[in-house]
Structure 1
Amino acid sequence: MNLLLRTIPTPLGDLRLVTDAQERVRVIDFADSPPSCLSRLLRLHTGGDPILREAPAEGAAVQALRRYFEGDLRALDRLTVVTHGTPLQERVWAALRGIPPGQVTTYGALARQLGHADPRMAREVGAANAANPVALVVPCHRVIGKDGDLKGYAWGLPRKRWLLAHERAEVPAVRTPLLEGFE
């Protein structure tokens with residue numbers, strides 16, 4: 001499988017975007033993540049070791065990401081993603097795409113939305129959230145703890161805070177300023 005790798009400057013650092021020839025988003029990662037992280041994501045979510053070809057920063061996915069960072073918060077909604085997760089992961093990732101910009105939900109609420117009454121499923125939803133290979137397009141940053149704490153984020157809490165502030169999300173009980181780390 002041949003995939004295209006593009007590096008896009010953003011306010012949060014250079015973003016690595018991997019798409020296929022049809023401009024379907026396969027993996028998104030920040031350039032300051034270890035190279036092994038990108039390789040692992042590609043193996044997990046493409047079913048093998050694809051051939052990556054550096055491509056110029058153009059195309060529909062790149063344009064949508066640029067518009068998002070310029071303030072068009074719905075620009076990523078029309079992008080198609082291709083992932084290969086477990087059935088639960090795929091259900092969680094689909095539900096994440098239904099959370100509009102500027103809104104947040106909790107891991108427990110997301111579990112209940114998916115039909116799970118057992119409160120322990122919030123942890124499973126959190127694990128699926130953490131395994132998301134196409135963050136931003138599948139907005140896992142919009143999920144917080146039931147106490148309003150931002151909890152973990154693969155790209156770090158300062159980036160999660162920045163994204164939520166960028167989207168003007170109302171986050172209850174946040175203990176630290178939303179823009180801390182990326183002002």
Structure 2
Amino acid sequence: MAEAVARAAAADEARLRRAYAAGVAHGAAITRCTAEEERTYSPLRLLTLAALHLPDLALYAYLLDLMDEDDELDQVRAMLAREVGATAAGALRLAHRVLETHARDVGYESGVWLERVLDHASASLWRQADRGAPVLLEHARGAAVALTAATAATADDRMRVPEDLAHGLSDLLVVYLIARTLR
């Protein structure tokens with residue numbers, strides 16, 4: 001795990017952008033919707049759909065964080081890495097659509113918030129590279145907290161929504177990138 005985190009932490013901005021775009025694209029297998037369909041949903045509905053993936057993400061992340069480097073578990077570790085990546089991609093895709101639709105509905109530029117996502121993910125990966133903590137679970141939980149806060153903010157604090165989304169998206173990107181690195 002430490003090696004995967006270190007390789008992910010070495011990602012430059014271009015690689016983070018590619019990973020983000022790949023996560024959004026790969027998430028279609030989980031959401032089973034086209035981008036056009038997803039863009040017709042309200043931000044609240046999209047957040048709710050994204051939140052449905054978070055318990056599975058936390059479970060898979062926890063199990064993967066617990067696995068040691070026992071060669072007999074390589075197949076299980078690879079399967080869990082695929083599931084973590086796919087589940088993170090589904091939630092990432094839906095949360096990304098929230099950012100798009102909320103920006104459209106409220107009237108702000110989503111690109112500014114996407115830059116924040118990439119900056120947060122990069123900084124977080126660098127911090128994690130020096131720690132031995134359960135990285136995947138920590139970020140899965142962070143995503144759950146941030147997306148829940150964004151959901152709550154839809155009621156009365158429209159500009160808190162993209163701020164919370166940026167935090168959640170960065171956590172999901174970290175999980176997705178590490179899981180992809182583990183494969």
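None of the figures in this text is laboratory data; all of them are computed from the coordinates on show. These numbers were taken from a predicted model, which means no experiment stands behind them.
Identify the structure, out of 1, 2, from whose coordinates relative contact order in percent (Cα under 8 Å, 6 or more apart) was calculated to give 18. Derived from the structure labelled 1. Could you tell me which structure in 1, 2 was used to calculate helix-only ellipticity at 222 nm (-39500 (n - 2.57) for each DSSP H run of 4 or more, over all residues; to 500) as -9500? For helix-only ellipticity at 222 nm (-39500 (n - 2.57) for each DSSP H run of 4 or more, over all residues; to 500), the value -9500 is produced by structure 1.
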